[in-house]
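Presented below are the structures under discussion, each in the form of structure tokens.
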Structure I
Amino acid sequence: MSTVATNVAARLETVIDAERVNGGSDSCTKFAVDGVAPSVVARPASSAEVVEIVRFAKSEKLALIPCGICTKLGIGIPPTRYDIAIDMTGLNQIAYYDPADLTLSVDAGMNLAQLAEALAQQKQFLPLAVPFFDECTVGGTIASNIGSALQPGYGSARDFLLGAEFVNGAGTFTKSGGRVVKNVTGYDLHKLLIGSLGTLGAITRLNFRTFPLPEGYGHLVGAFSSVDSVERFQAMVSKSPLAPSTFNILGPEAAQTVAEFKDDRDSPLPSWFTRGEWHVCVGFEGTETILRRYSSELAQYAQQCGASNYHLLQESDDKALGGALRELLNLLSWSGPAATIFKINAFPGFTPDVINLHALAQQFSISCRIFASSSGPLYFALQPGDLNDKTIGSLAHIASGVFEYAAEHDGSASILFCPTSLKRVVNVWGPARNDSALMRRVKNAFDPENCFAPGRFVAGI
């Protein structure tokens, strides 16, 4: 342990129990962000201890980052300062749950999969079907705003997040919103925490609306030979009375990755995919009567739009496919040391000219994967074979092309995951944004001393 770490750890031990302060190199390395490691890790056991840690950091002019299981710490820019990692996994309880009222209050450090199991006992769930599902925490899911596969049917987290408790940069324990919908009044300050990457404060508790588990599930997987056919199918479904719970579009390479996914039984998915073709995976849910209607109408739409083939899955197969689609970002982010994934927000998110992105990657002989959701962003994943200076140069050129592509579609793009060496030459948040000044004002209001994750967010916030 370095002298700095020893000093910080010793002083932190006057704030919280010494057993929950760790300055060991292994522990600090675990919480490193793009190679920048903290001097010490503090694991509070209550929101009151989070307050004391933040106040300590503020008084000592130290920088801190709230962390969970660290599955998404690679998102964003390397912090300019990083002294204390706040390990939030010590706050891991369901604080309040009223199944009859469909309301839930849960600590930020609770494991998302464990929460799902607890809700399932009451035949309810949270529509947070996100990558890293088995490992990640509830707070990390909200702070990263990682995409949910269920967004087409249930909306994003901001649609069912009712309130939050957090500690701001002044060391003040703050509440926003409420536990039930009818009590949510005033400004929705808690919505600003979504996607903030820990730059505004340390989330300690989150309040959600829960949903009843559906009676049954179904899935249609359709294969199409052209992007135009995929777009026609998407348009036909969107104009119909149908409201699918999931709607995933997979390029040929992305479909192959999903087809090769291994579930917890270590067996491959059945061959629902046709090599070399685009695929659309549409999930739906409800009673047996509703499932039959969806199956019939979606099959008709697929035939009318020229699908080369389609499969209607049984519930067990639907679960396996859903898991593969949910974890696709996870799989690709760990596919190699130079793996780079772009997130493109534009409307509409999917158009036939996405093939231009594929051509962009081909210019540099880099393997790529394209996939999207009907209501969410478009993802463009690159899988270079090696990580070296030539690769970084190629990725930088591709990044410029992706940012231009997003601008041409009146949208924006960012790099969700990439090697740290690319971040030294490319701003992962893309070109300067018109709302940067407003975002800086928000940052100053929540964290005037710039204690939380300085420099990690857009415009170096």
Structure II
Amino acid sequence: MSLKQKKYSTGLRSMMALALPMVGSQLLQLTYNFVDMIWVGKLGGDAVAAVGTAGFFLNLGWALSSIITVGVNVKLSQSIGAKQELGSKIIAKSGLVGMMVLAIVFSMIMGSNTDYWISMFQMDNPWVNEAASNYLLLGSWGAIITFLNLLFISILNSYKQTKRAFKINSIGFILNIILDPVLIFILDLGVQGAIVATLISKTVTLFFLAKEVHRKSYLQVNLKDRGIQCLKEIIQLGFPSSVQRIIFGLIYIVMGKFIASFGTDAIAIQKIGIQIESITFTLVAGISQASTIMVGQLYGAGKYNDIKQTYKQALMLSGSIGGVLTLTFLLFPEYLIRLFVDSPEIIEGGAWYLRIIGVSQVFMASEMIGIGTLNGLGMTIIPPINSILLSSARIPIAYYLAFSTPIGLSGIWWSISATSILKGVLLTVMVLIVFHKRKGYNGTVVKEHK
């Protein structure tokens, strides 16, 4: 084996060692979402529609939190790579302050008038509207728990403590699995039982995450440095990604209104379909996060020549995953949908969703790896521009295909699939241009806080 091949093999093993626990954590969440949807699905299509409708708005909270999580992940990884111990602690403390403020703002805005937000979908089913509103209310006021979980996981991952984060997530996952049927059916809480189970398990997870971060002294709230300048830098790094995710969430709310015009079955199809499609996102997200951490630490350590190799390794892994899942969605869509519901109409419609979305999985994977690599370099502005422009194009394309052509609802799915392909192609080209011009290493410089 040549020196170059040996180095590539070693780098691939490092990538796998870092990524696998994060993929495992993502799979735990995905498995929970699947189990949760199976239990909710037993309540009927209307229950699935209620959870799906509330989920559009709760996803905005996840998007908002990325202002802090992305900024902390990038800045902390670069600081660790540069061996700036004090600066790393200040970054973590600043992230905590920023995340708590964001959680309070989100809870107040979203939780104060849930009926108004749900009414935007103009659904004719009073039961679905009420169930969705109650689900959103509980989820909104539990934002502080969700947001802090995301922050502490980001901190542990930046320190490459991905195995520990995985083990702690496993505790919450097992508790969730136990509580779901108990709260939904035995205590007869119905749809609300699902969100209550989630919040209880996340609270337990938060306790162990906070304990681990404190035990490792990764975060010290008693530092004299207030970290105001550091928080500004975190927000500056995370803001573009957050804007992208928020706009993406708003786009999906508009798309959700299009879908709702085809009835509650259509919403159920979208909710179940996106859960299955999230298999790709879940698996590749762990590799993408590993890319951000590895590239960030390589950048902070000044090892610029290894960055391109890291990108190639991540792209190879994610492309393989995308290819396998594309074949799965194309060949076995009815079987996958049947895991969640028995309705022939939803099974048939969901199968078409998976076939259409399936062709874009490889391209979605390549986009996510590009995002992780550019974020690690501190170039957090490029991915959002690509995503916002093409994701926004889904609205006019979906409207035209759904309401002005015979394909109807499938037109919405085609608008999503086609733009995902374009996003993957264009972002990959952008990454290659960055490497070719070798101007990708001028991201935000990590400064030691004294």
Structure III
Amino acid sequence: MKKCIINGVIITMDDSRNIIEDGFVMIDGNKICEIGKMSDLKASGDAELIDADGGIVMPGFVNCHTHISMSVFRGLGEDMPDRLRRYMFPMEDEILDERMVRIGARLSLIELIQGGVTTFCDMYYFEDEVAKAVKDFGMRAVLGETILSKPSPDSSEPYGGIEYAKRFISKWKGDSLITPAFAPHAPYTCDDNHLMEIRRLADELGVPITMHLSEMLHEMEEFDSKYGRTPIRHLEDMGFLSEKLIAAHLVYVDDEDIMVLKRNGVGAAHNVVANAKSGRKVSPAPAMHKAGMKVGLGTDGPMSGNHQDVLSLLGYYTKIQKQAALDNRICSAAEAVELGTMGGARVLGMADEIGSIEKGKKADIIIIDTSAPNIQPVYDYYSAIVYAAHPHNVVMTMVDGKVLMSGRKLMAMDEKKVLEEVSEVSKEIRTFAMELDRRARS
């Protein structure tokens, strides 16, 4: 059956940024087949009608970097120096298991759908559990198995994540909603030889790579001491960089690094809130975008950015970048929406399929209710999305032509049941966290 979204303001995010007031979007199966003004809508026949009731109809948001299963650890170890090595890694190494990954993934998927995210890029452990949850919910995702130079929660051997990833990729490659990937953690936690092995395998298997890059100050100091150059220039010299790489953070980059990244087609996942919360310098994402790089937005994991929706990031992106530059013209609201939709699609290599409302593209669409007091009155649609809208204003989320949430109600999952699972597992985590907190702060 066809579906037709009617009576909406269509924010297409196409190359011309066309906006169609009082418009409709016709969907046939999982693809958009027609877009136009309501006055041009022919008889809809047996199409299922979805009334936007004057709200904003736009492409779903793309979250370019996260670790969704960390949601079960959200709020632990806050404001701790060197939190990753002193708290996060020990927590994962000593307690993380498949059950926690599954429950954490389901919790975050609810949040993503309720916030209008239709596609996300994840890297974590037991990634097969994440993939199963994604399929259950009907989301679209790039999923990478984390690879480290030490034993990890799902591997007793250093770099065991490579073999896990190969099995994972073999199982999920070709899936209509899931793109499997390699996810080496970072250039300071994986050596050059293994990074090049991962690059070779990614080329051979035709899958992306996602990795943290130029995120940590100690990372920059280590590469400067060992090689006399930045991690980005070192990775280019060894032949690792490519258009398959989704690079998360890119905090400590200069103009030459940006040119290197652009030259190699690397995509940037800018995690504005997580970076700010960690007290790091502001990543020059507007300069990357202006230089012609592929740039999208990411929340980072629920321990780093705490929330998983991209809608909340949009205003932070513009405000923090303007404050850092002391210039309110450095990035516009329209640019923020672009990074949250088409920009993210480009970073994930999906620009031909998602990121805009155009004929022939996948029907990944959301509706934002603009009648709410926190949004009214609306004079500029991009400003309303970036500066006024909140996740609770998203009233419909559709992925691949399937409605996952309507009227704020999830269609395929029992939210109460998931929250009960979270409550149960959090008791176990809380007990362990008290001991870990004592150790980490001593």
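State the single structure among I, II, III that was used to calculate Cα extents along the principal axes in Å, for residues 159-358 alone, giving 60, 45, 31.
Derived from the structure labelled II.
Using Cα extents along the principal axes in Å, for residues 119-270 alone as the calculated read-out, with 56, 37, 34 as its value, let me know the right label among I, II, III.
I
Using the calculated result 16 for relative contact order in percent (Cα under 8 Å, 6 or more apart), pick out the matching structure from I, II, III.
I
Every number here is computed from the coordinates shown, using simple stated rules; none is lab data. What you see is a predicted model; the values in this text were computed from it and never measured.
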